[in-house]
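Novice: The following blocks contain the structures, represented as structure tokens.
Bear in mind these aren't lab numbers, they're just calculated from the coordinates by the rules spelled out. Keep in mind it's a predicted model, so treat the numbers as computed, not measured. Cβ atoms are built from the backbone, for glycine too; each structure is taken alone.
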Structure P
Amino acid sequence: MNGLSGPLHPLLQPHADKVCSAKEAVAHVRPGDHVFVGSACATPRALVAALEAVDYGPADVELLHFFTDHAVPHDEHGKPTTRFRHRSFFVGADMRAAVQQGLADYVPMSIARVPELMALGRIAVDVAFIQVSLPDAFGYVNLGVSVDIIPAAVARARLVIAEVNPHMPRSMGESVLHVSQLHHLVPVDTPIIEYVHAPTDSPAMEQIARYIGGIIDDGSTLQIGLGRVTNEALKYLADRQDLGIHSDVVTDAIIPLLDKGILTGACKTLLPRKIVTSFAMGTRKLYDLIDRNPLFVFLPIEAVCNPQAIAAQHKMVSVTQAFAVDLTGQVCADQFEGHFYSGLAAQGEFLHGASRSPGGKPIICLTSTDDAAATSRIRATLLPGEGVTVARSDVHYVITEFGIAYLFGKSIRERAVALIEIAHPKFRAELFDQAQALGYVGPEQTLKNMRAYAVEDEKTVVLKDGRDVLLRPAASGDAAGVRDLFHGLSDRDVYTRFFRKVRGLSDRDVQRLCNLNFDNEVAFVACEGPRENALIVAHACYFVDPSTNLAETAFMVHPAWQGSGLGSAMQRHMAEHARQRGVRGFVAEILSSNENMIRLARASAGAVPGGPKVTVEPSGSTVRITTLW
């Protein structure tokens, strides 16, 4: 007898001897058992509820799981009421109160390492509660939207109990089990759990998403993750081509990119033209898309999150949302206000893999302040109760709503300056003082820029010889690159730029060229190559005289780029920038013998509609050119 009323589904009839109710199935759980609970939107709620409801249930039972939904019952006040101990590898909304009240243990380890420890018996699994599809004609059920660590748990368990749900889609890949591997089948007929991201109503998060989207190249392979900012960033990829997915989880955010033909996976190294994942969390629209669709390949978590497989992907991009970053680059991503929050998941593997991927980008993102804007999330040092989730040695990109800092391979001084520049302006002076007190930055360092990074002032230009460069606002972190540019100049170029013989640039000189306030001091650099290893090939600046509202300009262009039109492009870009700021015009003091720079100064006329008024005033060995618009 199976204890169920009504006829069995035809696909279950050949396995009627295994069919029973949830109450009957959980009666086989023994005292002291370690019960694995299936993950995410495939959480077997009926089985967990039946176990909780057993009168005088088995003693010393522990439930272990990754990311669950309603695996822990709560009362009307949100207080957890579970009768069992829980061991969790992720502290989501389902587990947060239980962990804080001591009813659950958080295990801070990569979920990708869990199958290995299960196989070794170091993570005990006696019983597995899972949710699957109906069996097919050959007796195979499908894990559907959650493969993750379930195969490892099933392989280790003495007893496997499966909810069989006709609404579960059949995903492709390594997502099938034979009925012979299951001991009890519990029919359920409930919609698959749906997961919808809360809308991003924060302008800061929107700006971070724009920054992330802006540095993702055509042909990149993406990890999606569950972070709201990451999913929001996908909205800013509508003009990209041939993106791919290799991600622990996929969400509804991929659907618009699929509809627009952007997610082709054509450039992926492993499993090209396939969306590779381990579990899905979304709406029925996503689940219907996954059902029997060979575009998707669901694999066990240890296969998807293998660092070598991640590193092999073309331009792998991984994004981790953090709660705090200190000025040396240490990241806290699983503790918030002293409480454990979320978990490591497989971010370590994705960050390491992306850092070794050709053209890859490992990204840490966070808002610059807490929600009340009372505390900076970029700190001089992490606070007590904020553990280091990502070591400073592994951090590459850090993004806030105020800009992008690249830290990998940088000194403590360079890191501190770069992070202060993307902190909230109202905390920058305090952070700067703390950095100096800690000895991170020296007394020669200055802090001037209190603005957000003006990404709108970036512009990619194609030069006369076909080469392209990025023109962008200068930052303190450009000091080394500007110094290299200076030493690449000829003696004549140096003399015409500085009107004297200069053997080198002091720290103060470099600060004068890079660390500007962007109110009456503005500088741009021209960069070739990827952001993380860009070569500065030109520098241009203007300084506004408040008494005349005219700006004096100066340029440095590497000899290898002279004659390409780069100087003219920078002049036009600066003129447009200055005119929009209300500057009346440019003034340039140029040696009479410097015909190239004289022509360049005159070229600013082309940046102004209607034509400016240009005057040339010889004065001994120099020429003063004034351009008014």
Structure Q
Amino acid sequence: MANETTNLQPHRHSHDCGHSGIFGERTELIFAILSGAFLGSSWIFAFFSTPFEYLLPVYILSYIFGGYYTLIESFSKLKLQQFEIDFLMLVAAIGAAVLGNWAEGALLLFLFSLSHALEHMAMGKARNAIESLASLAPDVALVRRNQQEIQVLIAELEIGDTVIVKPNERVAADGFVTKGQTSIDQSPITGESLPVEKSPVNDLQWAKDHESHLPFENRVFAGTINQQGAIEILVTRLATETALARVVVMVNEAENQQSETQRFAQRFERVFVPVVLIFVTALLFAWVLISETAAESFYRAMAVLVAASPCALAISTPSAVLSGVARAARGGVLIKGGGPLEELGLIKSIAFDKTGTLTEGKPSVTDVVPVDGVSETELLITAVSVERLSDHPLAAALVRDSIDRLPAEMHPSSPSFPTAENLVSKTGQGVTATLNKKFISIGKSSFFSSITPSKDDQAFFDSVAELERQGRTVMAVKQDERFLGFIGLMDKPRVGAKETITKLRSIGIESMSMLSGDNQNVANAIAHSVGVNQAFGDLMPADKVEKIKQLQYDGPVGMVGDGVNDAPAMATADIGIAMGAAGSDVALETADIALMSDDLEKLPFAIGLSKMTKNIIIQNLWISLGMIGCLVPATLFGLQIGPAVILHEGSTFVVVLNALRLLGFNEKN
């Protein structure tokens, strides 16, 4: 994405940005090292009783290199009438020099600049996890245009282009497979650990018209890696609109969306820094009240100024949030800022949409039951002959799965396969047609409700009712006046759904509900099979919103859905979580958290990461505030500037290292 990358880099903030200069990005670190080198030289010269007038130029050089970026930052904030940490450090260093304590002032600037330089490098490690996303897509793509294969810059790709992707190459654009079969490593986008099998669409025109409804086995995403076979894909999104580009931009934006803890820290700083300045000013005149010199009061005031500066507090929460968001993005979870990152770990219950979330989202044939005297093959041939004329999703599922049960010689593509005629669809009920001059009816039991069942038919309908109670959608097949049997279909529970529910309980989510528009029997069957606490069926979107509000009486609620039909409920919940967001624009826009793959197993990972982030933020706040609480009294009662500087800057670096632990988070942490 050569021409786009510059627009996709994370925003850098003034309080935590790296500084470039004559030595590039390492200039701040090199300046800090030079400051330390001159300070060390002054100590060596002082050991040999070198006169002060010879030491002064060395101290000044240490001040210049140690205070250069501190001075720049201070002036930039003063122009905005902001008195922040850099200004406090600069005042303390100048104060030490005024008192003649040049070595202590140089030590302060050296350690402060070194701490910030190392902090920026450590924070850069977290940012690199995000920035590396922008470089995943290749710079050029092999495109077929006008019957020729040509290399085209990614930025010049057009919707409708055919891109050729060879084995071991990165996919250049979002689109769907039109030719070839392969497996693709989607981990850079979705976090999936195993390659995903890809196959071409069956109907090109239908795929163009219904691109957002294509299953994941047909769709590919820019930045993923083709592994086995060469494929051709039809481009469906421009380079600036791919899932990869949107993820990078939205993760960048997440840095600016603050959590309540971040806002607390900033409010604390805005009040605390002026209080410190007032307190230090008062300490300057302590010699008026107690028996000490003005110089001693000034020295104590500068020591308190160093001790009370909230450097560690300023970086404690942003460093944890940035590391957490970066780790989530690398794991295929998009978290839109510090707020959702912290709040996810606080939810007490989760509500799941059924279709496409706890289930696969597509019905499958589960039962084929012919009546006595009718073979399974006869029943299936009759059903397939009629239903393949229908465009209903249930009909498509029935045909797809029934074909697999038929003998090879009876495949619908065979010339001898019977063809039905005169299809008539009864919306929501079933279909009728003629087959071999016989009248065929296929539909739900309610489709045949006008029939007065015979004794044999009553037993048949009792069997149908039993399957319906188990959550099946049952299609009865009737030929003229005789039932041939019935076929049961069900949207099967998603593979791994039950294990995911178990994991969620193990990390503290006890209450889990399922919200469904299907009938209550179907909802109960799915809920029982995956292990959720309760199921609510026959719900319209407005009903789901009301259920979320009811669940919120017991604490914060997360809602997991597809980001489209469930948008109102997701917006009402404390945290909205979208499934399969890599292929859905709406999901990325509506949800607070998006699981990029169509994989529910990412949810425990995201919640576990949130809980660890919250713990680290609390630890960092204790470290930073605790250090201030200890150092301020210590300096009031005589602790020198040197030890105060070492402890103060050490705490700043400790909180950053603590936050970086999030980059190595896994569910076993």
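Novice: The value 3.8 for distance in nm of label points 7 Å out along Cα→Cβ at positions 159 and 447 was derived from one model only; which of P, Q is it?
Specialist: Of the options listed, only Q reproduces it.
Novice: Let me ask something else. P, Q: which one has Cα Rg over 2.2 N^0.38 Å, as calculated, at 1.17?
Specialist: Working through the options, I get structure P.
Novice: Hey, helix-only ellipticity at 222 nm (-39500 (n - 2.57) for each DSSP H run of 4 or more, over all residues; to 500) derived from one of P, Q reads -16000; which structure?
Specialist: Among P, Q, the structure yielding -16000 for helix-only ellipticity at 222 nm (-39500 (n - 2.57) for each DSSP H run of 4 or more, over all residues; to 500) is Q.
Novice: Follow-up question, since we're still on this one. When distance in nm of label points 7 Å out along Cα→Cβ at positions 223 and 479 is computed for each of P, Q, which one produces 5.6?
Specialist: Q
Novice: Computing relative contact order in percent (Cα under 8 Å, 6 or more apart) gives 15 for which of P, Q?
Specialist: For relative contact order in percent (Cα under 8 Å, 6 or more apart), the value 15 is produced by structure Q.
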